[in-house]
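Rule-based calculations on the coordinates, nothing more; no lab input. For clarity, every value in this text was computed on a predicted model and none was experimentally measured. Cβ atoms are built from the backbone, for glycine too; each structure is taken alone.
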Structure P
């Protein structure tokens with residue numbers, strides 16, 4: 001687990017990770033999720049990242065780990081729905097057409113959702129090179145987009161663009177055809193994959209479900225829940 005000191009002291013230390021590495025987040029708020037990219041820079045070899053609000057109840061990583069033909073693993077591939085973000089994505093496409101360091105001729109209005117994201121070493125190096133350049137060009141004023149979309153469009157969006165440009169083979173935990181047919185939530189349920197988007201992770205009803213699941217499937221860790229609630233959550237209202 002990579003986290004900052006505050007997260008470790010207030011929460012992470014109650015979870016039995018094999019190893020915790022302290023790494024402070026030095027990004028401005030515009031780059032609220034860019035910490036993920038900074039952590040990737042420290043990876044040596046192939047890796048899989050999982051957001052801390054993702055729950056996995058099956059061996060969903062096996063196809064990527066066992067099949068060396070896959071270059072990447074992602075949560076899913078989705079179509080941009082937000083109109084303003086769509087407009088800003090088109091600005092980035094125009095920027096890349098000018099700069100020409102990614103071929104965007106195959107872009108089809110989608111991007112990869114990175115609740116889970118993994119890649120081979122050579123893919124990671126290409127991805128980080130693109131991220132670094134796009135971030136620098138944004139800060140230099142070469143890319144002008146809405147601040148609220150900066151982190152998504154400069155982190156997840158280039159992932160999809162380099163996959164298209166390099167013909168990377170991507171394993172989608174939630175297959176795109178199932179997401180289109182059933183919606184993301186139903187597709188996730190059928191694959192025993194849960195991503196607690198936005199405020200859902202703070203819903204008291206869901207928190208109780210999580211606690212019960214931990215006590216049922218991992219009874220030896222039940223006492224950790226009791227310690228956390230006694231030392232941290234006592235008197236806290238959600």
Structure Q
């Protein structure tokens with residue numbers, strides 16, 4: 001049986017959409033929690049096919065593994081089929097005995113839900129076979145929830161926008177996939193999206209603080225941080 005806290009969190013969030021947490025990932029919606037069949041259904045936002053079912057035992061194996069390794073971060077190792085990277089979360093999910101006959105990639109989707117539920121977080125770690133830095137995850141206790149903003153549309157009061165509203169909507173719709181791909185691949189210096197957004201936000205705060213200190217001006221120290 002899946003962790004009681006995680007189960008309750010999932011049930012409360014059925015029907016809600018969640019922004020992607022990883023680079024090159026899609027936003028997703030939590031569509032169903034079937035307690036009788038013991039699985040979770042999610043679908044991707046942006047035209048991709050729905051994901052395969054995420055069974056309760058997959059959450060159990062992931063959480064048990066992360067708890068066992070706590071406070072260490074473990075590689076995700078998401079691949080459609082074995083062999084999986086050594087000591088990876090995907091490999092732990094599909095270890096023998098397998099409750100399901102055929103493998104499919106699930107660790108990233110299971111982890112997205114666990115991270116949003118606040119019991120796991122994404123962290124860089126080391127691939128035990130290659131020694132390279134890879135994306136991983138670790139257990140979090142007590143739960144640390146991520147604040148999910150409302151997906152309701154933002155209404156902007158602007159005559160100019162209102163005049164060209166349909167043109168803007170048609171343009172955005174025709175380029176939906178390009179816009180989503182560009183947003184999800186937002187990166188520099190080989191850092192993932194979350195790291196880049198965090199750095200960008202920190203610099204934004206530095207600029208605001210500098211302007212407060214200097215009556216609107218950006219000082220040399222802050223400018224150096226921006227250029228770096």
Structure R
């Protein structure tokens with residue numbers, strides 16, 4: 001038997017179930033990708049509102065002095081603490097900002113675990129993680145050869161982004177650490193569309209519906225513990 005790539009793809013489609021989902025963010029999504037030089041220049045221009053030599057100086061200072069970990073100056077008697085600062089962005093191309101299909105697949109897997117599916121249906125974990133596929137479709141498929149890039153859409157075009165500062169504190173084996181980061185965000189109402197394919201041998205249609213319900217709360221992006229990245233699944237077309 002000799003098969004083409006398209007014939008092999010069709011065989012997977014024939015044996016897999018699918019859920020085609022149109023979603024929008026119920027709360028703003030926060031990017032967590034460390035900024036590249038281009039993203040850092042964008043941050044300086046659009047958030048710090050600097051241009052020319054001022055922008056160049058800010059770029060050098062942030063790259064050389066601010067990003068990373070450093071010790072803070074504490075008052076006498078206080079425990080030593082370190083501060084880590086970073087600039088985080090959302091992945092983007094000339095088509096606009098996008099999220100990776102692996103991010104959605106990880107969130108779906110997390111939702112399936114929360115409803116106890118992997119314990120209830122032994123073998124379903126492999127069907128949902130190793131043998132599953134999340135693909136950009138509909139409004140989010142702007143590069144037909146890159147189904148892993150799920151583009152974020154607002155209205156008729158790419159989602160607009162903005163920058164916001166976040167602060168927090170964590171305990172580490174080396175002591176307390178303050179975390180400050182300026183991160184790129186997209187607003188609530190931003191839409192995206194994807195298809196989730198899986199092997200339906202151990203999974204029922206009602207399981208997928210329950211998973212999508214929890215997936216909304218698991219969310220996407222950074223700062224989810226603060227309520228960011230929550231999702232509304234507008235429509236879901238499930239086929240087993």
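Using distance in nm of label points 7 Å out along Cα→Cβ at positions 119 and 215 for the comparison, can you identify which of P, Q, R gives the largest number?
Q
A value of 15 was derived for relative contact order in percent (Cα under 8 Å, 6 or more apart); which structure in P, Q, R was it taken from?
Label of the originating structure: Q.
Out of P, Q, R, which one gives 16.9 for mean projected area of the Cα convex hull in nm² as computed from the coordinates?
Answer by label: Q.
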